[in-house]
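These are the structures, in structure tokens.
Each value in this text was obtained by applying a stated rule to the coordinates, not by laboratory testing. Since this is a predicted model, take the numbers as computed values, not measurements. Cβ atoms are built from the backbone, for glycine too; each structure is taken alone.
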Structure I
Amino acid sequence: MSTDIWVFKHEPKTFQEMILSEDMRSVLGKVLKEVPNIMLVGNAGVGKGTFTNIFLRETKLDYIRLNCSDETSIDAMRTKVKSFATALGITPLKVVILNEADYLSPNAQAMLRDLMEQVQNITRFIIQCNYGNKVIPELQSRCQVIELNGPPMKDIGMQCLKILKAEKVTVKNKTAISDTIKKLYPDIRKIINTLQMNTIDGILDTVKIEECNEIYSMILKCMKKGDLDEIRKILRSNAINYVELYSYLFEQAGSFKSPGDAIIEIGEFLYRSSLIAIQEINFMTLVVTLLKRNIV
């Protein structure tokens, strides 16, 4: 039995293997040559991490990598990032990689802004985020902001066929691949994971895709019933993208008793989500607030 995860096993190892539009290939190719500070913005699974890994492999620069969803504070910036960025390294330049930087607190971002100025001669920064609007403008202005979007669907399909062939998978349902790409585009990672999940005994037939909106709809129904325990069960038994959940509630605000008040509260708690470590507590506080104010 193979225990390989296809996404990692078949991850592009070179820049040419990446799935990119021609315009994006030109932009990122220039980055590899000039090594500027960059901010990579885009949905999950479009290649931010893959490009960063290729960048490190091709430039061979010393680096430090932080996951900012775990370390959001200014203390993490001081103790880990600043000490690395200001010290002399074994390579001409060093690289600080900040994954999910949209989770960084405003104070941490402000400190990072000044640090980038101080170490420009010896250190470069790669800032990765899903939502560029959550990164302060002063930090964005110190980077080349690159939005990774619109990977060619045809190329995604070719990559999927290549992986399935390498894994000796028999495709019984010819529309399985195209349907999966259409429903999950542009998340290449999720497309490949879904194909692997639905491959049973070396055969790909019917593809079942978990629709996030179904989960969010269940949460909204429980909110309207005031069933806090059921909401917590749903949150804990599913991989919740809280930004998407707040966006879904915003889109459904018209179904609330007081749509205007609902939008204000949803916007406020969405902002708080970037500052709070435990997302479940923040969301449940929103639910209780909406119930107490008779908004939902």
Structure II
Amino acid sequence: MPELPEVQTIISDLNKKIVGNTITDFWSDWPKTIKGESLAVFKKEIIGRKILGARRIGKNIFIDLSGKKTLYIHLKMTGHLLVKSRANFQFLISNFQSISNDQISKSKKHDYFGNKVNQYIHHIWYLGKNKTLEFSDLRKFGKIVLDDTKKISELKEIKVLGMDAMSPEFTLEKFKEILEKRKNTPIGIVLMEQERISGIGNIYRSEILFEAGIFPFKKTGELSQVEIKRLHKAINKVLRRAIKLRGTSDSDYRDTAGAPGSFQKILKVYRRDGKKCKKCDTIILRKKMGQRSVFYCPVCQK
């Protein structure tokens, strides 16, 4: 599932690429994704609305529209959003026969839309004459909701979210308050509890704990003040670096151009079980924690 860095990458892209565009049409072959109203009503409600901006809360995407309406999109396990220029795509197809094989090969180096992972398009927003916003979702678990902008943050799944891991309000003192309430819980569990800290998932949980040198199964109440400070710093450092590298393409995640992120190239423990630790050469271990796996170095993390 895309985590905070992946969703932030998408938000930044959307704000650069689609703000100011007007929705002229909508298509879907899987209306079950649209919650709360029929496809016909949803389509009628969004056509003609201008896109004002994109934002996020944790792993959730919000696209604000004119008329005080907001689109809420959750990518779930395999979803990602693509922004395409229909004019360019049509040009490529119509002129395919006149382009040499060398030219085609060269152009494909920077065209990720043809990759299989980007081919599971189930929803398309048409933006004017030349652009589309497309929702690719292999397993079709994604979620789309349209509601009043004032009401959207009152949705049950949004209202229960804790403080965003990249919020300026997520201070060291606030972090200590969160941990104080979960003294008997392993820190590896607390970092994944979205109702306490929103945005951190399985990938970054493992990477953050390694960066901080903390054993995932260590009880929160056993952490020293120095360790808490180190962990808070690691959360900020790892997430910021992942955003800079446009996220982790561990599986289906792609950015709005259909391209993979780059953070997977520098992962230190996640999915590296059986390989040597990059710091001490000890073999990285993998264990179940809750419903997910956690990866760690038994020497570097105490």
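Odds and ends about this structure:
- Value 23.5, calculated as mean count of other Cβ atoms within 10 Å over residues 123-130, assigned to which of I, II: I
- Source structure (of I, II) for mean count of other Cβ atoms within 10 Å over residues 35-42, computed value 13.6: II
- Mean count of other Cβ atoms within 10 Å over residues 251-258 derived as 20.2 - corresponding label from I, II: II
- In this comparison of I, II, the computed figure -14500 for helix-only ellipticity at 222 nm (-39500 (n - 2.57) for each DSSP H run of 4 or more, over all residues; to 500) is attributed to I.
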